[in-house]
Structure 1
Amino acid sequence: MLPAPILALAAVAAPVVLHRGLPPHVLLALAGAWFVSPVVAWFISRSRPARGIPLRPAQIAFLRRTARHTWAYFDVHIGPASRWLPPDNAQEQPAAVADRTSPTNIGMALASTLAACDLAT
């Protein structure tokens, strides 16, 4: 990001060569945004300190039970028969599993796998 302020100053210094026909106020606004872009990028990229939210034992038990049920769904339905892809939906009565998938379900399968690994440790 270091070249951004330098290029912004160069753009303002040579408006005839770089920006023919742009009004000066537009040129200055664009160059100003370009000039401060490294500071904005640094500011929005800072990591925030982790906040510990105390949970009651009943809440922890509920979260673990929900995580187990979510993982169990993917553990049952993902395998060689489905080409390791989660089904789009599964119907209980009558029993039927869709032969298609969706990006959302693939993302949920990956997220539940990560959560299962985190909870196992």
Structure 2
Amino acid sequence: MTSWRPFPTHDIRDALRHARVVIVVERTDDPAAGDGPLTRDVKAALQPLGAIGVRGPRVLSAAAGLGSRDVSAGDLAGLLAWASTWTPGPTSRTFAVSGVRHPLAVPRADLDRVL
């Protein structure tokens, strides 16, 4: 897919409505905004669930592949490990970075050790 317009709002909402946590991984970082552009679209698609009393998933945002770097399986596994231990709270962050040195970087998982 080369374009997200028109955004598949209903398809996203139907696919994610029963999830507990969703990670939106983007190849961009929008430092002046709270989330990346795709994350904002996903959150907007899920927002109507609350209006009908359905608790939608917590949406976490991650930037990976910045600077044209490849995104490895270990990067994605590290993000999944971060999301699997995520709990809401006053110090919980909903944004992470993978694959580059950054204050919010999530460590890459060593998949050779897992297997």
Structure 3
Amino acid sequence: MNNKKTFQEVINRSKKVIEEFQKVEKRPWGVEGAIIEMMKQVGELSKLIMVTEGYYMAGRDNLPQYQSSIEKIGDELSDILLMVIRLANHYEINLEEVHLREMDMAMNHPLMKVKPRGIK
């Protein structure tokens, strides 16, 4: 059984989830609600990474609110992706198309051809 999905299939599934959320949210989020939620999720992701990478003082990672795991980091990344999709949907942006175009531009950037010092 192959569960691999295309990027567009992931986006379409996410849009369906967003539609269901919209039915039960207290008020319409609009773009403002989506960006606020995304920033909240980025903050949570930052905290998890700082705990995982050992930036906080000793003992803090023993507190329940500072428990971190790769699974929790993945959950936050997924939440952020959902908000990115929600924002793209609001502005009618084809994320797949835009992302591929940006990656092509990045790969063709003149600095991609410059070798770092020490590499021959």
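All of the numbers you see were taken from the coordinates with simple rules; none came from a lab. None of the values given here were measured: they were computed from a predicted structure. Cβ atoms are built from the backbone, for glycine too; each structure is taken alone.
Annotations
- Identity of the structure behind 25 (criterion: relative contact order in percent (Cα under 8 Å, 6 or more apart), calculated), options 1, 2, 3: 2
- For the set 1, 2, 3, ranking by distance in nm of label points 7 Å out along Cα→Cβ at positions 36 and 100 places 1 highest.
- Computed -0.68 for log10 I(q)/I(0) by the Debye sum over Cα atoms at q = 0.11 Å⁻¹ - originating structure among 1, 2, 3: 1
- Which entry (1, 2, 3) yields the derived value 2.6 for distance in nm of label points 7 Å out along Cα→Cβ at positions 52 and 68: 1
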